[in-house]
Structure 1
Amino acid sequence: MTTIALTRPLPPHRPSSAIGPISTIPLESISPSQAVVPNKHIPTCPPGPPTPGDPEKTNPLLGDEDDHAAQPSSLLYPPRGFPCRESDSLRLFEIKARDVTSAIDHIARQPLPDPSLVFPWFHGLHSSNHIQQAFFIARRKTLRRTPSCVRGLTVIKADGDLTVARLKGAVTPREILDYCPDPEFIDVDPKDGFSVRNFQIQATKSATLSDIVIYGTDPRLVHKLGWDVATAQLRWREKHEAQGHPIPEYNTFICVDPFGTFEKKHPEVVAIDSRGRLTGNVVDLFYQERKEMYTMAKSSEIARNVWLGPTPDPSTDDGAQFDILIECSDVGRMNPAALKAIAQSRKRDTRHPYLDFPSSGSISPPTWSHAEADGILETCRWIYHLAHGTFPGDDNLDIDGDTDMEEDEVQFFHSRRPMKILIHCPDGYTESTMLGIAYFSYSTGRGIPGAWLALHTEKRRNFFAYPSDVALLTCIEPRLLRESPVHSRKRLSEIDALIREPPWFHGLDGSLPSRILDYMYLGNLTHANNPDLLRALGIGQILSVGETATWRDGELQEWGPDKVCVIQGVQDNGIDPLTHELERCLKFIERGRRNGTATLVHCRVGVSRSATICIAEVMRELDLSFPRAYCFVRARRLNVIIQPHLRFVYELLKWEEELQTRKNGGAGFKRELEWGEIAREIALMNRPYAR
């Protein structure tokens, strides 16, 4: 269900065994470099026009008075009660595992500063990056200096190996420190270009506003790194003092307990144990996304004995329930003869789990041939007969239609048992959608538009298709219907009368809006401009965030003006806030739910402003933390990677505070992950898709 019609590249194929299953993921096997979803892409989000009017003429180097708002409290500041080592002007404090755990828990319960106090500083404001600076100067009166209202906690693993013995939020030394020529914090602000999605720099920027705890298995390495970090903190503070902008003093701590103490006494802060296994005690965004993908795309029956779903895990018996598995891939072959051979085999218990088929989008008009069209039809025909335990011998003809079969041979084919067939690909939808829709049309006798819609609404499948799939399936629709067993007794004129293109199908680029919840869809401006499609999906309300749909005269009145809510003045520029609009948006979505209709939430691309609203609703409705709600929506946006910018993500963390405070009252809230860690994980998840 992508939102942009793109020419589909054909990357080198990786078989399912290389990509890795998503059904039951061994905890010890998860790595951000594995299991890239095929053909998933990061769309471009335009920042929108500058704010109308002349910006105020003030010195952009000055901070605002509220820079000095109160810091969150910390168990590590002031560092009283911790043994201290001194060397010249440097200080290094010793800390035990129990105090590290308490400090991590405490910081998670402290409110984050207001977004206006830390942005645009978090966006990255390098002094040489005139594009980035000019962009923000045009949109606000000042550029924010290093904020003094933040006191975070950064944990560094001394040896830098985060695949084993990783504490919650731990980072590597090389992510933080630059040793050229002496230890100091890396200058991570981008020196050129413009972006409000610099997730990759947040762990380092957060470290400069944090007390830092260092742990590891080698005490000498821990101590050396401790002095290096303390040196970097001193240099950072002296740099700001020289500019006339003093910042708070942050301290360095070294953990004197071994990692085993955390595993034994404080497992709640152990993300990966000493054997390299995810513990499940700390939410892992990569694993969480795969878990949500499997939940969404798990195998389901779309027609008698024919299922769609993800590739079964070879280490489990997930595939044992199927007699035939057809994998759709970029190197798959059109081979209906293999299915025919199975049907002709007299070995009734033989299983054939390794058949394949070309992936969605790989057969593109006008290059496709009649042989390929024949292959699709023949594949559907043999899948149908195998699933029903029949054979095309009802008329005593073989598959070519010109050879009589022996009577006992016909009787044999009619007596064989139906076979259970799985059409699959690694994520359960990207590469198998074309065959899935073609077979669903063939087996049910529905036209392509009806099959497209019913597969989503009736069979509850979320799927992604390319524009080329629309063209290909439309071209072969007459043959699918004429050869469908459902219409075997109908006249040709009756069948041709079924071939109709509804108004909504003309504007379809292959994608449908993404079903996030039964009553809430996430889409783009193209979806919003197709009211016929929205009606067909049961969507009766539209929430437009920063963009307005363009309909023909009279359509708005027919739809109902009260069923359209437009949030104006919110561009995707890293400055315009959404927080003050959340309640209004969620009330509108809830009103549609009470009235029995779904709401389309859209912006221009459907990945930032509208995705932020959808994440906020998922957090509220399902009582999920931001990291879990983010992965929930990200998985259901299918092949388009949601991209709320930095400020929206930060605002959603503040929304998490608000929701938990409402729920827990005096008990307050507790974040699952901190700002720097969340941003770092998002950057790692997106890295394989960066172009």
Structure 2
Amino acid sequence: MTARQRVVRVSTEQPNYIVCVLGTEISIDIHGSIPKGATSFDVRGTSGLRVYVIYNPNVATASEGTRWLLDSDVEVVVALKGPSSAVNDNKVRVSYYGPTGDTLIANAWLYITCMAISLDADTSRTGKVDGKANNKTKWSWGPQGEGAVLLVNCDRDGPSFGDMDNAYPYVRSHTDLQDLSLLILNTHGPAGIFDTHKLVLHISLFDAAKVRVFHARGDVSFSNYEHVLGVDKLSYTVGRTDGKGKHTFYVEGLAFPDADFKGLVSLNATLLEQSSQNSPATPVFTDTVVFRVAPWIMTPNTLKPLEIFVCSIERGTNPNQTFLEAVKALTQKAGCKLTICPEIENRGDRWIQDEMEFGYVEAPHKSFPVVFDSPRNRGLKKFPFKSILGPDFGYVTREPRYGRVSSLDSFGNLDISPAVTVKGKEYPLGRILIGSSFPGSGNRKMVKIVRDFLYAQRVQPPIELYSDWLTVGHVDEFLTFVPASNRKGFRLLLASPAACLKLFREKQKEGFGNAALFEGLGRVGRITLDELLADRLLHRDSKYVQSCIDWNRSILKRELGLSERDIVDIPQLFTLEDSTATALFPDMVNMLVLGKHLGIPKPFGPIINGQCCLEEKVRSLLEPLGLNCTFIDDFFSYHILSGEVHCGTNVLREPFSFHWWNTTP
């Protein structure tokens, strides 16, 4: 890296005194005060300096004992070998000579005090501060990239009450400190420098709203971490030191990347010269470190499940206690923790998938899960903040300032693919899926503030699908991903009216036309295969629904690099009510995926030879992939309320093993 240069003028009338920083070069202006009659010069420096004369743009040569004509195109450059042990301990002498070359006309003296200043962070992304980084002012992606990472301090490591940690302008606990990124300011030089200079840590007005900086002072008590930079503190004068000094700072993120924030912030340390109390300070040297705020990252079904969340509904006409027992049994099979949100907290709102989405943030030194709270704001409105936010568990939300939210703003309308490669482009963290309206329709869409947030994270580029054809309008009503041991490591499951009608026709031809949907459900009328297949409206609805799903199928194949062999069609029928579609029987793709264990809505399909033909068909499609199918009765507790198993559950999963900074957006 080319050294930064500082231009310094010299005079034959009086000595000049300067302070320079190690790693910079001094370009001496030898022409600004040439004495009368001088035609040549030479230049010498003390042992702590290297003096060069550049007489060709590509050649630099040591100049001790060499004289140079003043009318030649030469430049004098001084490099510093190390920090000064005393003020003005390095000297440069420029001697001017007359035409004969023997007559000394005058000398110009430059006294130099050298100071070492370095602002350092974990720019190599190893979990340790890198004191030898060369390119700290730029942030680059990829395995060979450089640049420090900053976490949004959005968990609550402090007292169990109150807001997120970064809502407070002080360090709340020692565990809170672990979420912050280290920033080290190293200095080396004589204390006398600070008689005429000061060292300032500073930040721009825009960046100050995104970060907060604390200075570690005194003993290890966290109360001694002084808040020195932030929205109301744009600069901080660092105390003077004699010899080697080390100042330890901790940087906390306040904001995630968003539409108005690309995620990059710059922290600067500047040495300022204050020649007198009445004149403004001038900068001598600036060192800068650029941080990137870590994005919020979603986790797909293919990652290991850790904890399952579900609501308990005991009162009313649609309790879910039987459903809870089934989910509990499945959770035990999968070896996961189960958390039940009681009715006093959910206030009768059972749709926990719609309320929130789990993800995480990661820096080289720390990672923790973060729950993204949707703007739907129904009975579960307070649950993510009140019950999930806590030690090493963060929280984020986005609320529209104006206008009403729609069903598409619930997070059942938010999904994420596993890692994929598309035409050579790798997406190691998958791609976010957002349900939207048909192009040009102008109908329901996820609110802009949420969509902007998802796009701004960059590492999981969103794909917008068409889900507005559904009454509820969520992508989890027609798709899901399940792990598989071969090919890409997963399969995309798509609801398929065509596959369902084909199955039912096959069973009718086999002589089972009198077998019926909803057999044994009592208060729900049974529908035989003969009746169903004779229903022209159902065939019309199915054709329309299949065309909507096929539109999305084409998008998913193109944007995720999938082939037909990566897709499994799950038999499912929908009916249209007021031009939007609702599942006729429990929607089997709306399932709970816990590793190889699947919790699938029990479809109550036609019983043939003692088995539900829909269940038998789904088993034949998924069990060869190494998956175990458990069918859960959610008919009265969820299905008739326009939701299913996935809508009523939520899963915290392990983060990706791939580090997001190694990708290339």
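Computed from the coordinates by the stated procedures, all read-outs in this text should not be read as laboratory data. Remember, predicted model here, so these are calculated numbers, not experimental data. Cβ atoms are built from the backbone, for glycine too; each structure is taken alone.
Out of 1, 2, which structure matches 27.0 when mean count of other Cβ atoms within 10 Å over residues 432-439 is calculated? Attributed to the structure labelled 1.
With helix-only ellipticity at 222 nm (-39500 (n - 2.57) for each DSSP H run of 4 or more, over all residues; to 500) coming out at -4000, pick the structure among 1, 2 it was computed from. Label of the originating structure: 2. When distance in nm of label points 7 Å out along Cα→Cβ at positions 168 and 520 is calculated for each of the structures 1, 2, the largest result comes from 2.
Looking across 1, 2, the calculation of volume of the Cα convex hull per residue in Å³ that yields 189 traces back to 2.
Suppose relative contact order in percent (Cα under 8 Å, 6 or more apart) works out to 18; of 1, 2, which structure was it derived from?
Numbers: 1: 18; 2: 11.
Matching structure: 1.
Determine which structure produced the value 5.6 for distance in nm of label points 7 Å out along Cα→Cβ at positions 248 and 536, calculated from the coordinates; the candidates are 1, 2.
Numbers: 1: 5.6; 2: 8.1.
The value was obtained from structure 1.
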